[in-house]
Structure I
Amino acid sequence: PLDSDPTEPKAPKDPAIYQANRYYPDSPVKVSRPMKMRGVDCVILGICPFQYNPVTKELIVYKDLRVRVDFIGGNGHFGDDRYRNRFFEPLLRGHLINYSILPKVDLYTPRQGEIEYAIIVPDDASHEAWAETIKAWRQQQGIVTEIYRLSQIGGNNATLIERFLDSLYAHHQLSAFLLLSDYQSSGFAYGITSPVWGGHCVSDNKYADTDGDSLPDMFHGRITSQNETHLSRMVGKMLSYERQPPTDPRFYNRPLLACCWETPRWFMITVEILKGYFVNELGKDPVHQHEIYFGSPYPGCPWSSNPNTYKLIDYFGPNGLGYIDSTNPHNSTYWDSGDAGGISREINTGVFLVQHRDHGAVTYWVHPYYHISHINGLTNDKFPFVFSINCLTGQYNNSSQCFTEAFHRHQQGALGLVAASASSYSFVNDTYIFGMYDAMFPAFMPDYPYYNQNQSLLDSLPNLRPAFGNVSGKYFLHQSDWPYMTDPWYWYVTYHLFHHHGDPFITLFSEVPESLTVSHANQIEEGDTIFTVTANLYSTISLTVDNQIIGRAMGTGAPVDIRIQPQTAGDTVLVTVTLYNHYRYMKEVPVVTSGIAEESKPVLESRIWLDQNIVQGNLVINYILANKTKVKIILFDATGRRVDDYEAVLTGKGGVSFSTNRFASGVYFVRIERGNRVQTHQVILVR
């Protein structure tokens with residue numbers, strides 16, 4: 001049923017099954033039609049250790065089943081290795097029970113013609129400029145990124161956009177794309193359109209599906225910006241978060257869970273399962289805001305009247321992972337103490353994650369009621385990621401601003417969101433949530449796809465990119481029988497409904513970030529083809545010159561020789577190292593004339609940085625520049641309005657000061673342009 005449908009779902013008997021004198025299912029083992037996960041051939045293997053004859057009322061129980069799968073035909077190779085990459089590989093590893101038989105591939109060395117990330121923008125200068133900012137930031141961390149205007153694609157047409165992305169996937173093995181604009185008819189003169197799936201919803205997922213099975217082969221995101229104000233806020237929050245993540249332990253210790261109690265549904269058991277994981281496995285102290293909509297919960301009452309609830313209790317309950325009790329342990333006060341004021345209070349206090357599971361409308365959560373008007377009253381300066389799993393709150397093609405857009409656009413709102421673009425459906429939604437969280441926190445379901453006693457650190461490493469979780473959750477739903485419905489339409493519509501709002505590579509911090517341990521030479525000789533870096537295990541090491549990637553590798557904790565393109569004396573190589581829950585490491589290394597010993601070379605490091613302290617009313621941008629360099633600095637307020645700027649050719653060591661005496665208190669953004677390099681910083685001015 002629709003999440004918004006209050007009636008209890010019915011499960012009528014199918015006479016075609018119950019009046020047939022034969023065992024059901026006809027075989028305890030079923031194999032699906034062949035499918036692909038980003039080019040890898042696979043099937044779903046269904047095993048049911050029971051067969052029942054409804055006429056004779058005989059039940060066969062299989063206590064020991066041994067299954068052999070034969071692969072017949074083909075070329076002896078599973079799919080096309082060209083499409084395997086370091087971003088999708090965790091999904092293959094997390095879903096394929098025999099992943100280990102896939103051949104090993106080099107996931108880090110840049111490939112000829114590879115494009116990992118495409119940013120599509122309307123023909124608008126502001127959107128192009130902010131796309132360049134995102135591109136520079138992602139290129140520096142080793143993600144090959146390109147920007148495309150709609151006019152290059154052929155126009156704002158869903159068929160043309162889909163063909164273009166399919167071509168990038170086929171010829172350049174595209175991994176992810178960002179649509180940097182609102183839907184075109186959502187109240188602004190231009191935008192980026194989206195195809196409609198089944199007459200039900202707009203779906204950027206159709207762009208990500210390259211083989212027509214409705215499952216995405218690429219990660220995708222959309223930032224619904226309409227103007228410079230939206231861009232500076234939505235992109236600025238992301239850059240600020242990744243550059244200078246919150247350091248308050250309380251922020252990471254308090255995920256916010258919000259839902260309603262509705263006896264026929266799974267809203268309440270879903271959020272309690274997440275709560276149990278956060279408490280039992282991560283040692284966190286979740287806060288909640290709940291409301292009773294239908295039913296009278298009491299300690300010891302069933303979690304839900306839905307007939308498939310036992311499957312969740314078996315897996316997540318006392319005889320499984322132990323995240324929940326076998327029955328509801330809470331009284332009615334626990335389930336009926338949430339409201340809009342409580343939600344705002346918790347977000348303003350600081351929560352790294354918000355999970356809402358209930359009914360929704362275009363402009364509000366139904367239970368507890370939380371409207372766009374409440375978002376506008378937030379004062380939070382530490383941004384949570386919001387999972388708005390309900391109906392309609394992400395309907396970005398609506399003629400006026402939807403709930404998700406308001407949350408994302410507000411300066412004190414969300415870092416990003418996952419939400420549905422139309423009415424969504426119970427039980428499939430909940431199952432999708434479990435798959436999404438298992439992608440981000442692989443220990444959430446430690447025996448999916450199977451229990452591995454010798455599980456490596458790589459298998460349990462967090463994958464804290466919600467856009468990746470969005471895709472993985474759809475594959476988890478595809479293989480699941482937890483929802484009670486039998487019509488596959490409910491599965492397919494869910495794949496197309498849920499969208500990631502934000503840069504698909506945005507990476508959450510779930511703990512107080514730590515510093516990386518990185519070591520390397522302080523200079524590179526011209527013509528060198530190897531540069532050695534030591535960095536944390538499973539970190540990503542990227543070497544760039546003017547934001548162009550010249551080398552890339554995975555950290556091992558030991559020295560790694562990275563093959564690079566030879567450089568010319570006078571160039572500067574930027575070493576960037578990234579790893580989940582760690583501060584980004586960035587260090588510039590000069591390229592020197594061959595034969596000059598490192599210790600005898602007076603190194604002058606070219607860099608520009610923002611002094612976060614405002615001294616005597618002045619905001620200072622410091623610089624050390626080895627050569628004459630054109631520098632442009634622009635200050636924007638929280639609305640995206642330009643309030644000051646500076647442009648000059650600089651060299652040597654010094655600082656550029658901006659008087660803040662004429663500025664009101666609030667949030668400001670500093671954009672620094674140096675050659676092809678663009679930086680954006682957030683500054684909070686307090687009076």
Structure II
Amino acid sequence: MFPCVRTHVDACRHASRMHHTGFKYLYLTPDDFKKVASMNSVKAELVEEDGEARYKITDIIGKEEGLGVENLKWSGTIAGESSQAYNEVVTISMVTCRAIGIGAYLVRLGQRVVQVDSSHIILTGCGALNKLLGREVYTSNNQLGGVQIMFHNGVSHATAKDDLDGIHTILKWLSYIPKVKGGSLPTMPSMDPVDRDIMFTPTKSPYDPRHMLAGRPSPVDPNVWESGFFDKDSWDEILGRWAGTVVTGRARLGGIPVGVIAVETRTVEVQLPADPANIDSEAKIVSQAGQVWFPDSAYKTSQVIKDFNRENLPLFVFANWRGFSGGMKDMFDQVVKFGAYIVDGFREYRQPIIVYIPPYGELRGGAWVVIDPTINADYMEMYVDPNCRGGVLEAEGTVEIKFKMKDQVKAMHRLDPVVSSCLKRLGDPNLNAEEKKELGKAHHEREHFLSPIYHQVAVHFADLHDTAERMHEKGVVQDIVPWVSARRILYWRLRRLLAEGNIVSIILDVQTTLSRGQAQAMLRRWFIEDHGSVQVSTFDRNVSYLWEDNEKVGMWLEEQLKSPTSCAVMDNVRCIRRESVLDRIRNLLLENPEVSVDSIIHAFRRMSTSSRAEMLRTLNNLALEEEEESGKGEREGSPTTPVDPSSSNPPPSVSKTSPHSTQLP
């Protein structure tokens with residue numbers, strides 16, 4: 001508020017000296033108006049009241065900036081810049097005390113949030129809300145935006161006990177992220193060998209997926225460490241209290257930082273707090289089954305995909321979903337929308353994505369659809385363990401539709417000798433009614449006895465359609481990778497994909513008309529040509545199969561990147577760059593022939609002396625070639641002069657001497 005006006009303003013009351021009757025308007029006396037009029041801070045109109053001249057205030061502008069809506073304008077500018085910054089750089093916020101109003105939105109716009117336990121993120125303070133509600137409802141701001149709210153709804157990615165702990169968390173996050181956008185990943189030497197086997201093995205029964213990722217002490221001997229997929233002590237979970245059916249975080253594989261999405265197989269309980277402002281509300285506990293995408297976990301999945309993409313991190317997805325929850329409440333809570341966000345996130349991803357279905361994991365129906373590699377074929381690949389399953393429906397559901405009870409009964413008639421014998425005897429016309437009745441009863445009893453067994457047969461038959469071998473044969477997965485050796489195999493695959501992606505990006509920057517597939521095909525040809533001298537045996541000169549060796553190709557690609565001045569790839573890239581530049585120049589001159597001479601003159605002036613001499617020689621040679629071609633055409637086109645034998649004058653002879661030779665007398 002503008003203080004200069006506040007100290008001089010007066011109110012015109014409805015009845016003199018009766019304050020309880022209210023007032024008509026605010027005004028300034030002529031003397032007070034003269035004091036503030038020069039500042040152009042007040043707009044007023046001259047009125048007369050009880051024979052007294054007054055300036056009735058209509059608007060207060062103020063002298064300084066920062067009194068009202070201009071603050072909101074610049075807050076909106078900050079919000080827009082924060083939103084754009086999230087797309088351009090890595091944004092991280094730490095809430096140490098209070099983030100209120102636009103501050104709360106700025107924290108969310110930066111996405112990655114560390115919240116100190118004693119801080120809160122709110123839009124309106126508890127005092128203002130209590131005044132609005134007309135009663136004392138909230139006792140502190142922690143009720144509105146403390147960690148028990150913001151860490152459980154996904155606004156805060158992590159919590160910290162104090163500022164120092166929060167800074168440590170931020171530095172740990174930054175250690176996974178490239179120094180500059182588009183830069184190389186901050187790979188660190190790993191004390192955990194990449195060629196080791198994975199000791200922890202997922203089971204059919206529910207288990208903690210964090211053990212699969214990070215390892216655990218052995219339940220038999222706590223002194224023995226059962227290693228997981230990633231490097232020991234490199235796993236860092238985020239959003240741990242929100243949407244617990246999905247586990248997300250960052251980790252390292254052989255020192256390479258990656259983003260991670262895994263699936264909780266156990267049932268999770270979600271606590272929904274009561275709203276103190278609504279006396280009818282009450283706290284609830286909702287159970288969510290494992291291996292299922294609910295609205296909150298689908299949104300969580302899409303959010304971390306979006307974050308990791310902007311961090312330029314490769315992504316590992318340990319897929320183990322039976323599908324999406326499709327109940328009325330979940331449909332109302334927009335599970336379809338958030339599932340579509342997952343597809344959007346994968347389609348926009350610009351780093352390698354490796355999807356792996358672990359042992360006894362399954363990927364069914366809509367869950368497969370939103371994670372299929374064809375969504376982003378340039379960057380996504382899927383690998384499976386031999387013991388995983390994938391299909392439209394689970395085996396039990398398939399049996400209900402495709403192998404019904406009547407089909408199982410037909411199988412009994414065909415395979416069981418007792419049922420087959422009963423049917424054959426029932427077809428005998430010599431049987432009397434009593435014998436037919438007995439045989440029919442025995443037949444039905446046998447079918448009832450065999451029913452559970454043949455149901456299991458039908459389920460197993462349906463399950464055989466969902467095996468990893470069928471996925472590979474149908475070409476929907478890249479390869480079958482046993483879990484015990486998945487760390488080593490996928491490490492070299494990731495390392496190769498990263499190096500290959502860097503070189504392909506260089507090629508596409510040089511020749512923009514190429515597709516990513518064409519650039520990869522060129523890189524494959526260069527690799528084979530560079531290894532043409534390598535012979536596995538005396539009789540085998542074809543080395544194209546080496547392109548499938550991830551370790552060998554990855555090492556070769558990294559060597560090419562380390563020595564850009566003298567290597568096969570960069571030599572070819574320089575040739576491509578030269579041809580690309582020439583093509584662009586040719587196309588421009590063909591489209592704009594009127595600038596051809598000016599372009600040559602401009603280029604000639606900027607050439608070195610040797611280049612100018614070379615250019616002049618080339619132009620002279622071209623001119624001579626054109627003259628010879630034109631002269632040859634004229635001679636071939638002119639008629640031959642006949643010679644008259646009666647004439648005493650012979651035809652003129654053609655001199656064969658050189659133009660530089662000397663004629664003797």
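Quick look at the numbers
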item: Structure with the greatest value (metric Kirkwood radius over Cα pairs in Å, for residues 177-448 alone, set I, II); result: II
item: Which entry (I, II) yields the derived value 28.6, 91 for Rg and Dmax of the Cα atoms in Å, for residues 369-560 alone; result: II
item: Origin of the derived value 12 (relative contact order in percent (Cα under 8 Å, 6 or more apart); candidates I, II); result: I
item: Structure from which -6500 was derived, helix-only ellipticity at 222 nm (-39500 (n - 2.57) for each DSSP H run of 4 or more, over all residues; to 500), options I, II; result: I
item: Which of I, II yields 45, 31, 23 [semi-axes √(5λ) of the Cα gyration tensor in Å, calculated]; result: I
item: Mean count of other Cβ atoms within 10 Å over residues 81-88 - structure with the largest value, from I, II; result: I
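Where a number appears in this text, it was derived from the coordinates with a stated rule and is not lab data. Bear in mind that the values here come from a model prediction, so they are computed numbers and not experimental data. Cβ atoms are built from the backbone, for glycine too; each structure is taken alone.
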